[in-house]
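There are structures below to look over.
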Structure P
Amino acid sequence: MKKILALLLLSSQAALAQHSFTVRVTDDHTHLPVSGAVVSIPELNLGNYSDSAGLAILTHIPEGLQRIRISRLGYETKNISINSPQAAGDTLQIELEPSEQALHEVIISTTRNNTGIQDIPVRVEIIGADDINEKIGSTPANVSELLGEANGIQVLPASTSTGNVSVRIEGLQGQYTQLLRDGFPMYGGFSGGLSILQIPPLNLKRVEIIKGASSALYGGDAIAGLINFITKKPGTKPHFDFLLNQSQRGASDISSFFSRRKNNFGITLLATYDRQSPNDINHDGFADIPQSETVTFNPTLFYYFNDSTTLSLSLNATSDNRKGGDLYAIKYQPDSVHNYLEHNLSQRDYYQLNFEKHFSHGDILTIKNSLSYYKRQITLPDYAFGGTDVNSYSEISYLLNWKKNKTVAGVNLLTDNFRQNKQLSLLPGDYSHTTSGAFIQDDWDMFPKITMEAGFRGDEQNKYGFFALPRFAVLYKINPGLSARIGGGMGYQIPTIFNILPDQSDFSEVLPINNRVSAITSKGANLDLHYVTDLTDELSFAYDQTFFITRINNPVIPQTDSLSQGIYYFENAAGPEVAKGFESNFTFDLDDWEFVADYTYTNSKNYFDKIHPFVPLNPISKILLTLVYEKENNFRTGVEWFYSGRQYLSDGSRARNYWTMDLVGEKTFHFLSLIANIENLFDVRQSRFSPLVFPPYNHPSFAEIYAPVEGIIVNLEMRIRF
């Protein structure tokens, strides 16, 4: 009995020797709480996360000197030594210094909650400055190649006559992807035509991608997801970026960017000129790469009332001239033999006005307004079509930080007005859409390891009525290296002939969408796992695994009987379209080396089509392998392999699979960089597999494009930055 009592006494004394410790983590510059910081005692294998108030509590700490490690993405890691036990009621104050990679680089703006990417319950993917700079070296004219690098995104050539591309997310057609610029929906309806080709990358800071139904964020169109192009802001030091690019296929690019803030004023200025000569690569008499000439001028002015209040005004003018079709008709003039010429003229002008006020405790007031004017004319041998699209977006929102919550609420108004040039053609006619919406979203740090996000948007559309759009997401930080996200939401899209037929040139037999057609709606869900660890002192490893599913109800399609008569008469399909699959990403970093492997599996089916159920032009499997060696500010080289699996065409046949390979090398001399890039080293082309153009050649038909058409491209670039 005495032995038992002695053991109990010893165990109680040992338990009493275990203590707790409270730490409060703040930003050394702003003095605001830092959530999501990892506070740990590595020798004891103890750790915890700081909550929204910056507080973290460690328990079961023995007496004596202990070394505490505090780390957070975007901050310098801090190590301190403390004596345990801590005095009753005391809280250790820790201030973290922002790292050289500025904290705002990892703050996500698309979700409106001004939160770091590690702490957002919604799955957000980032194309950062390094990837943008890399792809500027291969395609400085537009962002098509840049988006093709993202896992789960397919950038598909859509037309050899215009060079246009379609951006698909998770196996869904390009019409379901919403494009934003600094949080402004700028590319809807008729103005969505040629949009990707008219976004130069030189002034981009990063690209934020949210996959899955996201209409609760910015309204309609984001059924598959949204892509937000975030532009650079001026710093106190002047920044200048100038490049010259030339390819053997006749692409010539001149781009420049300047930014500077001085006292209360700031400016960024983007100016680009891009010219492409026509190329008939497979020698069938038709251009595989159309002739084009694009000019963009984009100044943005900033006024800083103080460090917490900013007003910005961005102006943009883009003119675009494209000719495709018969090579002889492009270079000279159409005649009786070479008469097929498709000529596209477009002008895109807009302004964006943004006011942002930061209050104490992290509250933010945001007021936005934009107005866009887009004019396009399409001329074919025996037909012409044209019109203007004027759309606007206005929003006011307020982000409130309180207790363990971040709540943002606001209202917005979106207008889209298309006016057809009746002197050219009468069908399909004008339309006017007005959508007013209200939204609320709350991020709640339920526990140190669990954050829940719930949101709701209500949109009232002048033709299609009211749409209720709930959304939810949960982030669970299982341990410092492993986290899980699960989320879901709803989406909708207002059907127009331009989002249903985004690559159509001839609208002579396209009938207006009648009142019996319902809006397109969707539901989607995703599960995401993220794991990161250091395999050795020099080798780090990251793994991301995502599962997704999206169901689209009431998809709008041409009626089968009308197509047989050569007429486009639209109706809602009798069943849904469902896309599901998974994405896997592996990243290894070893000193100056980086290896990335991406795999995407997608199964997309139209359940309303019993004969050809598979969504056409959608590879079931995609693989992207990238190996890069880089000595910062000195030298960079890389190789990239891309695999596209077999995919179905509209007639039910299956296209063949293919591999491509790219090489890049860059040498930096202080302010000057010289870049050599080879795209599609093995000259893989669809025209090697099958014809692209079918007779009669005075009124040709064109093959669906599922593989590269331009073949090998070699370009040299000179870039000056300071």
Structure Q
Amino acid sequence: MNIAFVGCGYVADLYIQTLKYHPNLKVVGVYDRDAERTRHFADHHGLRAYEDYDQMLHDPSVSIVLNLTNPSSHYEVSREALEAGKHVYSEKPLAMTVDGAQKLVDLAEQRGLHLSGAPCSVLSETAQTMWKAVRSNSVGPIRLVYAEMDDGMLHKMAYDKWVSESGIAWPYKDEFEVGCTLEHAGYCVTWLAAMFGPAETVTAFSSVQIPRKCSDEPLDSAPDFSVAAIRFANGTVARLTCSVVAPHDHEMRLIGDDGILSVKDCWFYQAPVYERKWLTIRRRTMLSPIPKKIKPLGMDVMPQLDRRGSAQMDFLRGVSELAEAIEQKRLSRLAPDFSLHICELVLAISDALDGAPPHQMTTTFEPMQPMPWAADDPPRVTYPKLTPRVVSAGRIDKTVLVTGAGGFIGRHVVDALAARGATVKALVRSAESTKFGPGVQIHQGDLLQPETLEGMLDGVDSVIHLAMRMRGSVEAQIRCALQGTTNLLTAMEQTDVHRIVLASSLAVYDWDQVRGSLSEDSPVLHDDENLTRYDGYTIAKVRQEALVRSWCQQHDGELTVMRPGMVWGRGNDYPATLGQRIGPMHLVINPDIDPRMTHVANTADAFAASVTSDASIGQTYNIVDGHDISAWQYVEKYLRRGQHRGFRISVPYEFGLLGAKVIHKLASLFGQQHRLPGLAMPWRFRSRFATPKCSATRLANDLDWTPPFDVRSCEAATFGVPTAGEHGS
């Protein structure tokens, strides 16, 4: 989903540094009222610089405005974005007054838009792990919470020398004038509100302990110390301390009847949670001297943060959650009512200068749902069906035989043909185990057994030949492909059927000879002694293409050759061009390139389009979707959305190829090179992971074909969409 930054200050760098963890987000532009800062930030990160805020708001490509301005500007900036029809994610607080925040929530509701506010650390692995321990009653009912958010004597530090990645100075004057409570209390209270429900009352005290924090300019200092006692709806009481005076301490302790849960720093997203039980020895009760370390949940699903120091946070996680909520048509976990409640709670603490009467909370919120990987019960997952497109032009008023119709691609091709009006005859080996829609004729037979093919071509006008053995020995794959194809062609000779669409593969190209971009005119492998070095599938496809081309020349056949990239979809969600899985370890090879993939539903549509058009006769077409997703991003989605365990390791292409060459050379010295896996054979390595780009330009030009399903729809159909309650996944 496209997002735009308004505000290019210090924190903007912290956000953009976590963009790599969220392939569902794309920054399309940035703006800051300081034109020089806009230009500097945009140039540094290679982004579009908007001339003014109005230009950003009128950009139809922008879905979410990320408000990173000074807190005093939050209300106006967010209001203008909502009035322009944009969803908004705002840095904390939503507004500097509860009334302002309420107006934003009301406006978003009136416009049917989403509004969320930072911080998003409640979505962290650490917070979700602690929350689940609370729900599971691991230390009994929680009676009391001690939470600290102290950052040391900030005014004594070299804050005037702190700069962000792009060289932007830390805005110390703004920070001191906004105050540590508004800046940091949210990190704790979002956790507590999620765990214990809405706060009911707040009794707070705040003060300015260090009036002069800057020697070079006067300050309108906000409180640099605050303490609050918060009573939550379930009866739990929390004591929260914030300061930039006391020594650094971000610990949170949840005190229950049977023990204590604690985390050392609630800024850290992937920190462990510790559990210590109460022990009674004779007349004394004490805590267990040895804490139980609870590994954070979600570490095998969520991206592994590579940041260090005080910023081990995933700043864009809340924006990513908002984007997913918009796509899935549900409320974000950081819903408007939740963000409003947090805003009121933090303002009540910060505004209690020199003490104030207890504040009765006026806002509330619906319970937040845990992240799916931390849920008490795994969320139900639905798999949206990608309905083949129905076209008026190019409808097929003919009968098409599909071989291999019961296979992964075949089932989708049958559906795509039926949607275009074709009469479909499906060749399957077992009619009982294969289900098709109404009107599909089933012929049970096996291309390797000619006697079962009698009547197969009766009334057929065209053939889409998909049948291929994907497993077994090299010899078996080659024999089945060639013998089965020969039997099909023999049967066609005995009828008037001359039209055939053959499923080949990008594997037939000689990747050692490909230069620049891959096209249908790129060199292909020859059937010589070098071909035997490849796997059975590649050899079978090269020889099958040659066999069918020769037959068509001799018998006036009308041939179209389709060469799909790596076909993916539900049931085949890990294409070989991504890399290599070794237990939980995923070696993502050449991680930044497009892995030449095509979703099975798009592949099927291309086959249906080709058999429709006479323009495709005599042509060869590559099929790739061209979706803007890298191998690294896809594997991250495979792990996170597919609920698979493991972690990614990036392997640069040249490094991997060098390793394959070295391993093959060493094995050759001992005559063991034939025993190596394909990954350790340089020519096979190149064919799987080579860098040339590939497109379906010829298919688009000849048949006006574009993939009917975008990457988001394909991901939903492949990995599913959790349906756990109103707040979803």
Structure R
Amino acid sequence: MQSYLRCLFIFIVLFIPASAQQGSKNFTVQELYGSSTFSGRIFGGSRWLNDGRRFITTETDTSTKMVNLVSVDAATGTRKLFLDGSFLKSTPDAKPVRIGAFRLSADESKVLLAGPPPEKQYLSRLTPAGNLYVYDVPQKTFQQITNVDVEQWNQKFTPDGKGVAVVRNNDIYYIDVAAGTERRLTNDGSENIMNGKFDWVYEEEFGISDGMQFSPDGKRMAYWRLDQTRVPEFNMVDHAGMRGSSMRMKYPKAGDANAIVRVCIHDFSTGATSTVDIGTNDDTYVPRIFWQPDSKRLLVARLNRAQTKLEYLAADPATGATTVLFTEESKVWIEEGYGLTAAGGGRWLYVSDRDGFSHVYLLDVDLKVLRQVTKGAWDVGSINAVDEKRGIVYFSASMKTPIESQVYAITLNGTGQRQLTTDGFNHSINISPTAEFAVDSYSSITTPSKTALITMDGKRVRMMEENPMAMLKDYAMGETSFFQFTTTDGVSLNGYMIKPVAFDASKQYPVLFTVYGGPGSQTVRNAWGGTNYLWHQMLAQHGYMIVSVDGRGTGARGRDFKTITYKHLGKWEVNDQIEAAKYLATLPYVDKSRIGIWGWSYGGYMSALTLLKGAEQFKTAIAVAPVTHWKFYDTIYTERFMGTPQENPEGYAESAPATHAGLLKGNLLVVHGTTDDNVHWQNTTQFVDALQKAGKQFRTMFYVNKNHGIGGGTTRVHLFQMLTDYLLEKL
């Protein structure tokens, strides 16, 4: 015990609120998950108008309950009704179409709206649209432009605002708004052929949904075409009804064949369509495309299946002929998700971790690197905006500490770097087109989300939403603090801790770890955690200490810290949770015989594997929707970090909780939705089978016809009451 202590860095408190809130009320699961008591007030979002001085937001009329669009003058705060929701009637007697997601035409004279889609579980990351409507702002007219009984996807105006493109039944349609006519641009859409939209795995793992892009001059449209014929099906069962029914989806598991992807370019003047030459290898990815501002070339990202080589091709829109302009290769996976950002004058910005940390690089029109714009031992998280006129890029980064994301400005020459946002919070920012103002949404681990309007020198113009959540002062809250410790092999890790209400350092308390741990993720952030944070506070009211630790493999600490898990998911992540448990066991107020862990999705995977491999440190685990063998998960995500099962059989076997079922000693609860289209229920059933064959006792809970989110109706109340009761019994 003492030798272990000598290996540890002294416990460091990085941030402590002045005091824990001293109300007397206790939270209940019903309040947290069955009501809107703690939902708070959320700013309605902002869509900046072209002048850069006004933005559109949604507001609900308290008297009529109608949702309206309101324009707000950033400088003065003056509000003006932009679209009255009561006008949105296709006939005088019809019920108004409720404003949800909307799009403005480029000249801001029209608004594209969508009705609700047919009700069913969509095997997609997105909710599609129903019928489409256009509101003419100056004319104050409203028209329905489609009349179909199927879902529609990716609706958008043409650049001139005269037409709308939409995907229906996997084909692309063009609608002439004034004439009320439509034209089918593709004709081969089917169950296997998808035009203008993506399959499940592209949506989930590349984070893209809109599969068509107009050229800036509006003369052409580039779109993806996916052929899923060779992709194996996965079958789920809809358990409703007498006999149930099959829910079929195309889902490539690790090592399976992917869809064959092509990029096509449709010419509106000639009606001709060219196919971009992306090479003869059809086992490759095309995760991004970008039109050059002059519309003369389409830039196409080509990523090899191993995701270790990224190229950008320049395509001739007329012929589809391509030239390779840019290549980046890595010994581990490439973070391609940043894509390209236009920087003015035909130049582009690109984010790469080639120097060991994610930084911004300026590229010329032919994608040759001109210079590295940002530098330092810290990671850029995202590019927020580029002020092309002034030559300034705005970006988010965890520069001072991995637990906070701040917004910075720097010139494209790499000089004049400055911070816009305030330390002590995590910030997300929406910058106006003219880079005069920004909407800043921010929070801390003890401060619910707030929204302010700021200028680009960081000065606050006004608060947009204070969101005080004053009711929280009536509840007993445990003190929350951040800490660091050093592992036995010398790696410093970040964590946070919620101490039990009425904490007494002379007593000992049980500990519950909350974990996610997936590559590049973070749970230890100085940001509001919403309802789950309050549930953790509820457990603190029951005398539990809540702890989260970001181990190796997580984000905001550079390439090497993140990629140490390459080809061996679960190894270092679990090691570091066990290290954290050993460290906590040295603290006098921790009951080392009562340490548990819980998580969802990758966190469920981590919980199960940590209990199995850390049986001497962990008493109890809850695994919600866990991956239990990486061969059951999708190609893009899994192979990015593990390679294929054929290439890395030992890594797959060693990383699987199912492999280690015989190691179970503690208490295990596994929870899953039976129609989870992300992490299939198969993961849990196969794990359960392995546990049973190993003669192990455990508990399960299945939620019938629930997906990965396990929600809807009273489901979350049931789920979290069960989790609470299990912890009270077993930890």
(message) One of P, Q, R was used to compute mean projected area of the Cα convex hull in nm², for residues 128-535 alone, and the result was 34.4. Which label is that?
(response) Q
(request) Identify which of structures P, Q, R gives the largest calculated value of distance in nm of label points 7 Å out along Cα→Cβ at positions 144 and 648. (result) R
(request) Kindly point out which one of P, Q, R the value 0.95 was derived from, the read-out being Rg/Rh (Cα atoms, Kirkwood Rh). (result) R
(request) Determine which structure produced the value 10, 27, 23, 18, 13, 7, 1 for P(r) over Cα pairs in 10 Å bins from 0, in percent, for residues 448-575 alone, calculated from the coordinates; the candidates are P, Q, R. (result) P
(message) Quick check on the output: -9500 is helix-only ellipticity at 222 nm (-39500 (n - 2.57) for each DSSP H run of 4 or more, over all residues; to 500), derived from one of P, Q, R. Which one produced it?
(response) Q
(message) With distance in nm of label points 7 Å out along Cα→Cβ at positions 136 and 632 coming out at 5.6, pick the structure among P, Q, R it was computed from.
(response) R
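Values in this text are rule-based calculations from the coordinates and carry no lab data. Computed from a prediction, not measured in an experiment: that's the story for all the values here. Cβ atoms are built from the backbone, for glycine too; each structure is taken alone.
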